[in-house]
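Some structures are shown below for you to check.
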Structure I
């Protein structure tokens, strides 16, 4: 099936449409996978290797991560890849082997896929059973048709309704936007610096997949505008990942958006999308 680009270069946004179905393929860098384990492997090298071996069409970065003290020292004292063991991912990657890497992120969103390519989006961690691949630790943009954003919003004025936190049970049928603190933090950052990098992907009810990356440079857009890319394409589910200078997109055999060099030496999670 066709893969269509919908880039908006006036905003430094690169958008890819899979017009049928695609497979979600998490990418995990491990020291043992490097050609020379003693030297390690940068994440761009991991992406190129995985793309070649698994025939992946599009690759991007995924969830947020931290570095250990040893990892921070290593990255600033040298220019070689930091051991994957020094990176703590704030989310879980589920591989086809049923192995899981990373850490729980119960307050974030997950995306999982069954072997028949059925997509499931939800809040919390990837469920223990029933899924072939998945990625957690993502920021919700749209979950099961409900838009996420700054504050709870309702289809009518309701006295005493909760603007943040859990909506009251009697108000849920009128909820049209759910507050999310991670979303709010990303929105505020984008208002101050619209050029801050952004990455996300979404799915329509028919199974079309859209992947979008805004390069980490001006001009750019607010986080609301980035979310609305997926709304405008008809997605009923969408999530966002680690932004700023972590963002990258590998497309047509090359990086159309590149991460900061230090991120290339420390990143260990990404997501791939394969047309099927």
Structure II
């Protein structure tokens, strides 16, 4: 019985790998990416300067797509400040991102930014944007799974200020293949990544501001699991360090291949860039 199970498992893995390689056959050769690690605060200009520095480094390494973490625009020190600092997607901050993408001739994954809701000043959307090298927003996804968690170390209720997004967004064609957009806590819900894979995703993204305690316990294992079970590359840009007196992020921006191998991981510094090649 044991040997029969192993044969079935081996055949399943071969079939999965075969389907994956077939779906990626149109993408020839390695594609270079840059994955950011940064420490956002409530100073939006400082955060934008970090984004520009990272894009400059990525461009010098010939990366075609640069991935930024959740809250790359800012991290508020309170609910009130978080809401006050939010902007519509037509606002100045997203405008700066779009200009940067066009001027630098790179794609930007920005996820998520705090999107103001015109008819509801008490909530925002947590929105992941994909901007092409012409500065156009080619996709946007608003977070579906709220980080409402109580642990011995902390408690956090994202739903108190973030409105649920409406739906998953189909994978988007890009210079590195079809990208599936998700955000941070979404990584714990494997059904979403499975659906994106069935829709043709070759790369799954989880831009994050993971808490330290949950990051130590689950960050790497969750991301590697999503890569292995879906036979996709997984990219997770990350926030790191203390954003204010109350909030600290885990860091460890990471890239994982479909076998579960870590292709690159950031260090402990506040500003870091992981350069990796996705070899299709």
Structure III
């Protein structure tokens, strides 16, 4: 800590005089040992010191202009390996930074810049434009028709037609403030649907075989490598079924947020 043992000893002795307490039991010719009071104070110090160090680090961060926390809103469909790597890299570059990772469905991206709104959003491009924000097309969703191996559609050896899809339930995201009706209807290929308000519901129902659905090709490669989900063979092309993934932010972000933006754009 850069403080000599004699200085520490002098501070302790002064504290004992001020408090009229014995922190150490001293016997000539032996190393000092903690009294019961000393042990109690030592245990409390073990809790307090890390907090004081954290406060000091936070103060230094503020002094250098680095924000202490950042809120990133993502959509389940866009949490690609690249995004996960970017967040990990951000924490390595700014180890004292706190990250709030939230679901975009819980936040209106049109309100970016408000005190409770996300600092950065990574999500499919919306049909309506947000004002007063910066944006960058980060990637794109390449949709693939998928089902669990046990689903009847996955067991058909020939190519599937639109008529084949109409016979089964399709799992769809629910209409929300973020995904309007036109956006959801562009994904519909069956009149029978299961609508999910959360991405984890969508994925788990696909895996369980409750229905077929569209899934981003790049999102979870292990699901296909381990035959948990299977890409369906179609007699029509789905290569044009893409959504751009947009990253949005305001100019109010600090150095850590700026670093993350530049890292994701590189």
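Out of I, II, III, which has the highest value for mean count of other Cβ atoms within 10 Å over residues 180-187?
Structure II comes out on top.
One of I, II, III was used to compute FRET efficiency 1/(1 + (r/R0)^6) of positions 84 and 172 (r between Cβ atoms, R0 = 35 Å, to 0.05), and the result was 0.25. Which label is that?
I
By the measure distance in nm of label points 7 Å out along Cα→Cβ at positions 36 and 212, tell me the structure among I, II, III with the highest figure.
The structure with the largest value is III.
When Cα extents along the principal axes in Å is computed for each of I, II, III, which one produces 60, 45, 37?
Working through the options, I get structure II.
Output the label of whichever structure in I, II, III has the greatest value of distance in nm of label points 7 Å out along Cα→Cβ at positions 124 and 156.
Comparing I, II, III, the top value of distance in nm of label points 7 Å out along Cα→Cβ at positions 124 and 156 belongs to I.
Read the figures in this text as sums done on the coordinates, not as results from a lab. On a predicted model such as this, the values are computed, not experimentally measured, just so you know. Cβ atoms are built from the backbone, for glycine too; each structure is taken alone.
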